[in-house]
Structure P
Amino acid sequence: MKLRGFEIVKGYEDKDIHMPVRKTKNAAGYDVEAAEDVVIPMYEKGIKPTLIPTGLKAYCQDDEYFMLVNRSSGPKKGFVMSNSIGIVDADYYGNESNDGHFYFQYFNFSDHDLEVKKGDVIGQVIFQKYLVVDDDMANGVRTGGFGSTDKK
């Protein structure tokens, strides 16, 4: 029985993607690498965040989710996650529109463009359980990938 873990998404099978790892026995987060070279442009008003592909999807139990979080060294280098923290629901795994591929979204607040190389550690994944209220009636079904729960 699979409880939680990582897999390579469709289309990245031959791209030498490394599975995330915890670097120490007490680390909460699994370090995730960039799947491709990406340039994060210097921030200017109106710019959209840069999506960095991981080539990965993650699975977990129905009462769990995983968080995408910045590394502590990110802000020192000038890049910060645009959404502060990413919450990825269990039903995102294997969805029909992108197979569950999760990306990190970054802004670059340094004074120059930042190059992220394939294999650079770009963030961490932390798995968590969640709670629901007594009268919870959620029964919707995911019908797509990134941002799909906002679509009507």
Structure Q
Amino acid sequence: MKIDEQSVYIDGIDKILLKHLMQDARTPILSLAKATGISGAAVHQRLKKLEKAEVISGSQIILNPKILGYKTLAFVGIYLDKAMRNPEAVVKLEQIDEIIECHYTTGNWSLLVKLRCRDNEHLMDVLNTKIQSIEGVSRTETFISLQQQLTRQIQL
């Protein structure tokens, strides 16, 4: 791995490590060592360097929302009456548990949020009582996802 002022350049061994960890973040160090042909200690050092360079920003367990009863996935474009309301609106949106992502966007909307709800009725309640009641929200535009067909990280 080589670091310059704005970029990190990873070598072939780093790519192998990252690809294995992207498939399963719980891959044992010894399995990574075997896949790369370097020692477990060397794998550990490389992973620490990748974390320090912020190439790796953590690992996580991914829950299956449908199994947990959250069957509706929606995207909501939020129009704010003034762009300067963005910071205070985001603070309020952070308090809504159903919102799992929030993006400041170009185009018609001020914000685009992704949320998970139990069903369409729950979604309507979140829209009416939580999102649209935030001061500065002038209106929303909602898109319900019928099926997620692709999810992935960037390719190395």
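Just a few scattered comments:
- Value -0.30, -0.73, -1.04, calculated as log10 I(q)/I(0) by the Debye sum over Cα atoms at q = 0.09, 0.14, 0.17 Å⁻¹, assigned to which of P, Q: P
- At a computed -9000 (helix-only ellipticity at 222 nm (-39500 (n - 2.57) for each DSSP H run of 4 or more, over all residues; to 500)), which of P, Q: Q
- Origin of the value 16.7, where Kirkwood radius over Cα pairs in Å, for residues 23-94 alone was derived from one of P, Q: Q
- Structure responsible for 5.5, with distance in nm of label points 7 Å out along Cα→Cβ at positions 39 and 71 calculated and labels P, Q on offer: Q
- Among candidates P, Q, the computation of distance in nm of label points 7 Å out along Cα→Cβ at positions 15 and 103 that gave 1.1 used structure P.
- Structures compared: P, Q; top value of FRET efficiency 1/(1 + (r/R0)^6) of positions 31 and 79 (r between Cβ atoms, R0 = 25 Å, to 0.05), i.e. the largest, recorded for P.
- Which entry (P, Q) yields the derived value 9.6 for mean count of other Cβ atoms within 10 Å over residues 55-62: Q
- For 31 (relative contact order in percent (Cα under 8 Å, 6 or more apart), calculated) the corresponding structure among P, Q: P
- Comparing mean count of other Cβ atoms within 10 Å over residues 87-94 across structures P, Q, the highest figure is found for P.
- Test item: distance in nm of label points 7 Å out along Cα→Cβ at positions 47 and 63 calculated as 2.5, pick one of P, Q: Q
- Read-out FRET efficiency 1/(1 + (r/R0)^6) of positions 7 and 119 (r between Cβ atoms, R0 = 30 Å, to 0.05), computed value 0.10, structure in P, Q: Q
Quick note: the coordinates plus some simple rules give every number you see, no bench work behind them. Fair warning: this is a prediction, and the values are worked out from it, not measured in the lab. Cβ atoms are built from the backbone, for glycine too; each structure is taken alone.
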